[in-house]
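What follows is a set of structures for review.
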Structure 1
Amino acid sequence: MAKFFANLSLVLIAGVALAVLIMVFPNSGYSDAAGAGDLARSVLQWLHVFFGITWIGLLYYFNFVQAPTMPTIPAELKPGVSKYIAPKALFYFRWGAAFTVLTGLLLAWSYGEGKEALTLEPSARLIGIGMYLALIMAFNVWVIIWPNQKKALGIVPADDAAKAKAAATAGMASRLNVLLSIPMLLAMTNAH
């Protein structure tokens, strides 16, 4: 059993298989769930939530755990975070952002409210607000946070002053994303 749980790929496959079993098992309650009649939309919603949890979970990890803890870590241990943990976490962070936005836009169109949401029409204003906040946040991830983190972490060459400036810029953009995530989550969870 320990060998199974030590293998992340097997755990993920088993999790997906269990979810599929719930979808097809009679009397699981799934067939009564909203949107269950449209398998494509249901899977899209599921993926949107999965990617969103990945993205926002890592945003909160960086801001609530990693950033506040780094000053207390002994200097000789910091490379373990900056060279191994942070780059891997940033990979899932930025791709979680991209796939959350992509699946969210596809969902809005599948519900027939993409145009209404993006034009903030009353019938889809709340989801539209959430979408715009998510788009701003994803922009921050890809255009501000990631390029600056590459400098700060030494993934691309930069002198110490440039690294410090890049870390500060990435930190501010990340904190802006924390701020925006709170109303974004309100809009996303209450729109339907």
Structure 2
Amino acid sequence: MTVPDSVPLHPRESAKVPLRLTVNGETHELLAPVHKTLLEVLREELGLTGTKHGCELGECGACTVLVDGEPVLACLVLPVEVEGRPILTVEGLAEGGRLHPLQQAFAELGAAQCGYCTPGILLTARALLAREPAPSRQRIREALAGNLCRCTGYTKILDAVELAAMRMAGRAPAAAPPRVAPAHA
């Protein structure tokens, strides 16, 4: 008698389910324990550690990813719920080796200190700017209300989202290329 991979062989072993997830434009087929959240599968099975373990109660926003372009708390979602839907993590935000305007603005303005909350904030802000290319500062505050940061006081975060929005709309100059120190003779 053969036992399917999805049936536990021992009470301590977890049943696994086959999953087909499209993450950052790439399709992954894997077997994952049925009890693991999307957060755990992204980090532990796919090695995408940019999505952070925070409160694991859906209260801090550190685990935010985009599913169908909308912010989702990965600690509250089972992977089977998002099969066949595009998932974007912070690792997929940059394109062609170039930082997304939000990432660039965060770096330039020092909008991240410890950086733990930053991936979730970046993805939430990206979803906002996709829906509203020119949000007011109040609207940015409202959109980011579910993303907690213990370090920055939020001012630089709001400034960075505003700068990125202006750049994406062509109302602010693009970031200057990084300066290279001259070589000493």
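Out of 1, 2, which one gives -7000 for helix-only ellipticity at 222 nm (-39500 (n - 2.57) for each DSSP H run of 4 or more, over all residues; to 500) as computed from the coordinates? The read-out comes from structure 2. Among the shown structures 1, 2, from which was the value 2.4 of distance in nm of label points 7 Å out along Cα→Cβ at positions 123 and 163 calculated? That value comes from structure 2.
As an exercise: distance in nm of label points 7 Å out along Cα→Cβ at positions 115 and 171, calculated from one structure in 1, 2, equals 3.1. Which structure is it? So the calculation was done on 2. I have 3.9 for mean projected area of the Cα convex hull in nm², for residues 27-90 alone, calculated from one of the structures 1, 2. Which structure is it? It traces back to 2. For which of the structures 1, 2 does the calculation of FRET efficiency 1/(1 + (r/R0)^6) of positions 43 and 147 (r between Cβ atoms, R0 = 35 Å, to 0.05) return 0.60? Of the options listed, only 1 reproduces it. Work out the source of -0.72 here, i.e. which of 1, 2 gives that when log10 I(q)/I(0) by the Debye sum over Cα atoms at q = 0.12 Å⁻¹ is computed. The structure behind it is 1. Mean count of other Cβ atoms within 10 Å over residues 75-82 computed as 11.0: which structure among 1, 2? Checking each candidate, the match is 1.
Values in this text are rule-based calculations from the coordinates and carry no lab data. Nothing here was measured: the structure is a model prediction, and the numbers come from that model. Cβ atoms are built from the backbone, for glycine too; each structure is taken alone.
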